[in-house]
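Undergrad: Next up: some structures, all given as C-alpha cells.
A short reminder: the numbers here are calculations on the coordinates, not readings from a lab. What you are looking at is a predicted structure, and each value in this text was computed from that prediction instead of being measured. Cβ atoms are built from the backbone, for glycine too; each structure is taken alone.
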Structure I
Amino acid sequence: MTTTLKDRLASLGHTLPEVGVPAANYFHHREGKGLLVIAGQIGTPGVGALDAQAGRAEAEVAALKLLAVLDAAIGGDLGRVRQVLRLGIFVAAAPGFTEHSAVADGASNLVVAALGEIGRHARAAIGVASLPAGAAVEVEALVELVS
C-alpha cells in the first residue's frame with residue numbers, strides 16, 4: 001500500500017505538481033484550530049468556458065494543484081488529514097449551462113481516488129462568468145486535520 005500522496009497519485013498516472021507562488025496578496029493555505037483552508041487553485045490558464053467533458057478534465061487539473069498544496073501544507077504526512085470536509089468548485093460557464101456538477105466530478109473523483117475515504121467530501125459546484133487568468137475551473141477546499 002502506498003503511503004504518500006505523491007505515491008498514490010503516481011499509481012493513478014498523475015505527477016504531483018510543484019506549488020508555485022500565489023498570484024496576489026494571499027496564502028495558498030491557512031491552518032487554524034484543526035482546520036486547513038486551501039485557496040482556490042485554477043486549472044489551465046486561458047482556457048475559458050468549456051463543455052462538460054473538457055471542463056471535467058480541467059477540474060481534475062485544478063484538483064491536482066489543490067492536492068499539491070495539501071501535500072505541502074501537511075509536510076507530506078497524510079496521517080495529519082482526518083477528512084476533506086468540503087470542496088468548492090467554480091466553473092466558468094456560459095448562460096444556460098447546467099452541467100456544473102458533471103464538471104465538478106473531475107475534482108471530486110480525483111480527490112477521492114487519491115485519498116480514499118478521507119477524501120469523501122461535501123461540495124458546491126457554482127457557475128461564474130469568469131475566473132482568474134481565464135481558467136475554466138477553480139477548486140478550493142476545507143480539510144479537517146488530526147489534532
Structure II
Amino acid sequence: MNEKFEHEVEKWVGHWIKIINRNMINIHNQKLEKYGFTVSQLSVLSRLWRQDGLTQKEIAKKLKIKPPSLTGLIDTLVTKGWVVRREDKVDARINRIYLTEEGQELKLKSLEVVDEMEKLICEGFSPEEKLLMLSWLKKLNNNLEQH
C-alpha cells in the first residue's frame with residue numbers, strides 16, 4: 001500500500017512544484033549568502049525597488065504573506081541599514097518603508113544572482129521549451145489565484 005502511494009505521489013504536479021520550489025529557495029539562498037541576505041528579504045527589497053514607500057500592509061498583500069512574518073523581515077532589513085520606516089505625511093498612524101542608499105545598491109547584486117538562477121533553471125531547455133514552460137506556469141498560477 002505504501003509503495004503504491006509513493007508511486008502515485010510521483011504523478012502529482014503539486015508534489016513536483018513543492019520539491020522544485022524548495023530546491024530553488026535553497027540554492028538561491030546559498031547564492032545570496034555572500035551578500036548577506038535571503039530570498040525572503042529579497043522579495044521585500046524587490047517590491048520596494050519597483051515602488052518605494054509602500055506600507056507594510058501593501059507589501060504583505062503583494063507578497064501574499066502574513067503581516068507578522070513581514071514585520072520580522074522588515075526589522076532585519078532596518079537593522080542591516082537597507083530600509084527605514086517613516087511616518088506617512090498624511091496619516092501619522094501609517095508607516096511607510098523606504099530603501100536606503102545601501103538597500104538600493106543591492107539591486108544590481110541581486111540581479112546577478114537572479115540571472116545565475118535563471119540560467120540554472122533553464123539549462124537544457126530550448127527557447128521554445130522555455131516559452132512553453134512559462135505559458136504553463138502562468139496558467140497554473142491563474143488556476144490557483146482564482147481560488
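Undergrad: Work out which structure the value 18 belongs to, where relative contact order in percent (Cα under 8 Å, 6 or more apart) was derived from one of I, II.
TA: On the way: I: 36; II: 18.
So the calculation was done on II.
Undergrad: Out of I, II, which structure matches 1.8 when distance in nm of label points 7 Å out along Cα→Cβ at positions 59 and 91 is calculated?
TA: Values: I: 0.6; II: 1.8.
Going through each structure in turn, the value belongs to II.
Undergrad: Oh, and also: With mean count of other Cβ atoms within 10 Å over residues 3-10 computed per structure, which member of I, II shows the largest figure?
TA: Numbers: I: 16.0; II: 9.0.
That would be structure I.
Undergrad: With percent of Cα pairs over 24 Å apart coming out at 47, pick the structure among I, II it was computed from. It would help to have the intermediate numbers written out before the result.
TA: Numbers: I: 26; II: 47.
It was calculated from structure II.
Undergrad: For which of I, II does Cα Rg over 2.2 N^0.38 Å, for residues 51-122 alone, calculated from the coordinates, equal 1.27? Write out the running numbers ahead of the final one.
TA: Numbers: I: 1.17; II: 1.27.
Matching structure: II.
Undergrad: Follow-up. Where does the value -22500 come from, among I, II, when helix-only ellipticity at 222 nm (-39500 (n - 2.57) for each DSSP H run of 4 or more, over all residues; to 500) is the thing being computed?
TA: Working: I: -10000; II: -22500.
So the calculation was done on II.
Undergrad: For distance in nm of label points 7 Å out along Cα→Cβ at positions 67 and 131, find whichever of I, II sits highest and give me its label. Write down the numbers at each step before the final one.
TA: Working: I: 1.7; II: 4.5.
Biggest value here belongs to II.
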